[in-house]
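In what follows, structures are represented as structure tokens.
Bear in mind that the values in this text are calculations on the coordinates, not laboratory data. Please read all numbers here as calculations on a predicted model, not as lab measurements. Cβ atoms are built from the backbone, for glycine too; each structure is taken alone.
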Structure I
Amino acid sequence: MAKKILCGGRRLTAGTVPGTIMSMTPRERMRSAMALGIPDRIPVMCQMSIGHMLVQTGIPPYELWFDGDCFAGALVSLRERYGFDGILISLHGHSGGWERKIVDIRHEESSHIVHWADGGRTVFPEDDLPQHYPAVERRVPTIVDFNPDSLTGDLDWIPVSQGLSFTIDPERRLDVFRQIRAAVGEAYSLHGEVTSPFDYFLDLFGFAGGFLALAEEPDRSKAVLQCLAEGVARIARDQAVSGLDAIKISSPYAGAGFISPGYYREFVLPFERRVAEAVRREGVFVYTHTCGAIGDRLEMMAESGVSGIECLDPPPLGNVELADAKGRIGRRLFIKGNVDPVHTLLFGTPALITEDVRMRLRTGSRGGGYILSTACSIAPRTPRENVRRLVEEAAAFDGLAKSE
């Protein structure tokens, strides 16, 4: 039986989305789509930004970030609110006892500022990712000074975004997955997340140093990427055998805005292939998430051995038209996404949202293998009724009967 999760003594609750009774469970529906099948209806599952989770739950930002119970409870309650067929669990390995390291918490304007016993501080906006300012700045190595053998152990951090890291507690690295499965039961699809070896590389050497290393020291760069790929593959395998339905490889810096197709083939493809192999060996679906313009590399992304691709940002955020992507890779990979999270879901009128989503449903449903989703994360201030419309439209859509 599913159970609720307590966050700081608070029971997180949410309303549910009314829908038509269907013949498949949400988990079966997602599995069918990921296997390139035609489910009873198009499944719906979006990645939620930390900012959106904060705005919609009202959980203090430092609790949502550090407290595994709060993070799990927020994901479960928002799945209920929106009626999604699954949950993406983007952070794992939450440490216990984090609150004992706090010296002071101050609320200034729209942020909470946490001061730590080691002299560092973290600024937690009420609708965005935190920014950490350590007491002593981390020395960024150069590629010629770095020893790849230092990466032979388990990777103990997640490079979240632009220098922001999340530390993995090795004793608790799988707790959040088990907790959410216990909370939602067997009916819903649960997805884990790992970060691309390429992102770890950029996190290690910085953006300027990392991109220069690719050009000036390609062999050294590949040696580091190989070690990182082995570390990420171990994380992915651990998640895969913990009962998850799919693993997402987060690879936001592998699009055309950052690297050429040639660099993608040389410095991203082989190492994401290693991760994908580790997951698929366990009989679990795996998909890659790359933002922005990827229209010039869809077929190369398919060569990595993943089961599907996420984002497929449409213009103006990216350059992928859903019909084109379906024609090029739709028989090889499932597609998740393509709804513009900004111009459509955040700022769109109800009429625009309805028209846009119905177009994605008509196009995506052809031949199966489609999951309706925002291209990237739901933006922080997206109205909840706009998000709910995704499931409402999918439940009402009858295009599957006309699928090719």
Structure II
Amino acid sequence: MNDHDPASRLLTRNGTPAPDAGEGRTVLIGFGESLSAPEVAWNLLDSGFRVAAFIRRGRRVPLRRLKDLTVVEVTAPEDGARETVDQLLRVVELLRADAVLPLDDASIWVCEAASSGLGIPVAGSSGTHARLILDKRLQLEAAEVAGFRIPETLCVPSVSEALRNDLFPIFVKPALAAAEIGGKLYQAPTCICASPQELRAFALRCRDDMPMLIQPLITGKGEGLFGQAGPNGVQAWSAHRRIRMMNPAGSGSSACRSLPIADQPTDCAETMLGRAKWQGLFMIELLRDRFNRIWFMELNGRPWGSMALALRRGFAYPAWTVMQTLDPSFSLPPCPAEEHMTCRHLGREIVHLMFILKAWNAPALMNGHSGWRAVAEVCRCNSRDHWYNWRPGNAPFFIEDTFGTVFEYILNALRRRSSS
């Protein structure tokens, strides 16, 4: 790398921004409960930024253990959306933040609602980009125009309308990732329904004034396509495949492995993002079925749960996005060497084992795997494995994050059992 190239002065050899790249500017991230929060915070701190995180008031999050990180509490938007917006504005002013980086759909909504008074740039989804991220109907239209294969989708104005569906199994998800209803932010759940009875049970968990999307259930392997979009198009492409899901029947991943980019629909992705004039990091969720066909699932315009894998490979998407937002002349480094690895979340792997034990005698839930084989896969480790949220000198954080993940699953399971 040429020493006279501006990018070379901002980056280390593996593509990670150098410690002085942030020049002491303050980045506010949130919500701190998000799965990606620890990895994003470390990436920004390593890049020379001062980092603060906003969390929902009263939440005990492991993020508090991170050194050199300021944590501030705000009202949960699910309790009072406008209070959250007002408090975010005060936090930005108090901390004299230079940029805010939303980490989940709720924070994208809050930042967009506060945009007229923020006075600082949002690194990531804002304006028309925020609307694209929060409205899955707009995403499907844009993806189809760009050439992606999309599932046949029925949009209904409410869950009660979905009850008229008579084709199963189906995947039901909200058309809006987040919406304000009665002064509170609401995020509808998603569900796989194999029968009318399961659909009716799901409907009881949802508000009846939210539009929903109904898609046929497509089985296959979940994949992710990632990159950084800027004035020169999309760069720093990477991809991964889910190896295991926390819940074998369908959920977020507990382990994922990087993939070569050559077999990914980058042309369709670049067309979609180019038409949207996208800037910054992105993640396109895909599904590869048993016929090797790739289906578009959704677009995420904020850090994703498996950010640990990208960062271990040298793709410093969060820091790059903030730098690009603060300095339009910022240039991305050459892509890191294509070194493939597996990244795992210990707490989620333990939860996966708990699901296996629960479904030991239910082959349909085991995806054709025997219980012993599933256990062996989880317990097998090798030198190419890396762990989410592991960092030398931060063992207490790693332990708390692991136990907190398992405890949250057990607590939620008990709540569901008591309410049924």
- To which of I, II does the computed value 20 (relative contact order in percent (Cα under 8 Å, 6 or more apart)) belong? I
- Message: Matching task: 63, 50, 45 is the computed value of Cα extents along the principal axes in Å. Pick the structure from I, II.
- Response: II
- Query: For which of the structures I, II does the calculation of P(r) over Cα pairs in 5 Å bins from 0, in percent, for residues 40-111 alone return 3, 15, 28, 27, 20, 7, 1?
  - Reply: II
- Suppose you compute FRET efficiency 1/(1 + (r/R0)^6) of positions 176 and 216 (r between Cβ atoms, R0 = 35 Å, to 0.05) for every structure in I, II: which one lands on 0.95? II
